[in-house]
1. For the read-out FRET efficiency 1/(1 + (r/R0)^6) of positions 23 and 95 (r between Cβ atoms, R0 = 25 Å, to 0.05), a value of 0.55 was computed from one structure; give its label from 1, 2, 3.
2. Looking just at mean count of other Cβ atoms within 10 Å over residues 47-54, which of the labels 1, 2, 3 belongs to the structure with the highest value?
3. Out of 1, 2, 3, which one gives -36000 for helix-only ellipticity at 222 nm (-39500 (n - 2.57) for each DSSP H run of 4 or more, over all residues; to 500) as computed from the coordinates?
4. From 1, 2, 3, which structure was distance in nm of label points 7 Å out along Cα→Cβ at positions 87 and 127 = 2.1 calculated on?
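Laboratory data are not the source of any read-out in this text; all were calculated from the coordinates shown. Since this is a predicted model, take the numbers as computed values, not measurements. Cβ atoms are built from the backbone, for glycine too; each structure is taken alone.
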Structure 1
Amino acid sequence: MTQIQTLNKVVELAEKRRDEALGAMAQQQRELQVAQDQMDQLQSYAQEAEARWAARSAVGVDATLLMHHREFMHKIHHALEFQRGVLTDRTRLIDSAQEQVHLAERDLAGLRKFTERKQQAILHKAQRQDQKNTDEMALSIHLRQSLAQAQART
């Protein structure tokens, strides 16, 4: 395997790593959306429960019903706090995934640039070698012609 083929394989691996990082970030974003949808549902449910309670309490309620309502709302608020934690965690995971994508893209760009420079160096070296071979061939032809002309004069 030539050096360029090896570098191209390394670039392919870096592209795969970047693509995996992008996939992981997309998955984290989907999970954040699910968590946000759950939060929205909980908030909507809490608002509906409060509205129902306001309507019901307008006609009067006993202490037991009030106690059950408070316990119920406490559980809903606990669920909301838990979901806020989930959202915070998901956001943190997305930030981490974005950083991984950034690092993978930076590495990939560096590898591509290095490979490009290496290819240019190899091409330049080949061009210099071709020029050297052409110069040597021209010199050889010139020397043979000069030698032939010198022998023809003698």
Structure 2
Amino acid sequence: MNEASPGQPAQLTHVFPIRVYYEDTDAAGVVYYANYLRFAERARTEFLREIGFGQAQILEEFGVVLAVRRCTADYAKPAFHDEALEVHTRIVEIAGASFGMEQNVFRDGELLVSMDLRLVCMTGAGRAARIPEPVRAKMAGYLVETS
């Protein structure tokens, strides 16, 4: 966990617990690689909700949606049926119409999957739009400086 600067939240990394269900695995009981993307999506949704802006609210209030533009994943170790995992989510960059996030999946503190994402703010017509100022301001309080 990262220490907060004055005026920032005490915890800059959002932690989302998840349990691996049978439906998340292949015939060998190993989590199917694409399901980590589903786990990450759930964690991002809960992170946004926790900072005060659920996805439906962003659409209703500002007429925009947040969509994944790019995602790279490094699968270091497998997870298995019935294991308890955690998805750690951090905002690492905020630009005009997009922002960067890091999401890591852990089992008992051991890194299993690391993901780097670029999300973009879009209109209903699919055009890039600036991140609404109230959303940007709230996100800025969770921005983690990376080296």
Structure 3
Amino acid sequence: MSIAKDLLEELRREALNTRRVMERIPEASMSWKPHPKSMSIGQLALHTAGLPGGLASLLNAPDREVPTVPLPEAVSVSELVAVLEEQLAAAEDILRSWGDEGLRETFRWTVQGAVIIESSRLEQVRSVLLNHWYHHRGQLTVYLRLLDVPVPAIYGPSADE
């Protein structure tokens, strides 16, 4: 199997886990924050839902300026699931278009035109897209726990399942 196909399978598999977490978010708590410096659960969840397609789109060029990320707040779980599905489809299309050869190409992040990171697109997909996505999904599970919402199983049973 190709690297690109492996990544697509991982993306699809992990999307199911992400969706289960998002479906547990209480709509009445979208503005809730565990700390004043934290994102609200609605901001974090919307950011998490948009990561796959948004980052795949950024990685589609050979280099990108590190973006400033707006953090709007979701208003409903249905909005989160719709954004997640839309962004997953976009990420799948982009990953498929790269194939293994495109994943081996060099990608550079810049700040004010200066290169700060240079690696293969594959390395960026693993770290900036997938690992970043998992990190924020993990944060969402902590938010759920703090709100006393049962945490869904992700990689085996949770304390609630």
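1. On the way: 1: 0.90; 2: 0.10; 3: 0.55.
Structure 3 accounts for this read-out.
2. Top value of mean count of other Cβ atoms within 10 Å over residues 47-54, among 1, 2, 3, belongs to structure 3.
3. Details: 1: -36000; 2: -6500; 3: -18000.
It must be structure 1, since only it matches.
4. On the way: 1: 5.9; 2: 3.1; 3: 2.1.
The read-out was computed on structure 3.
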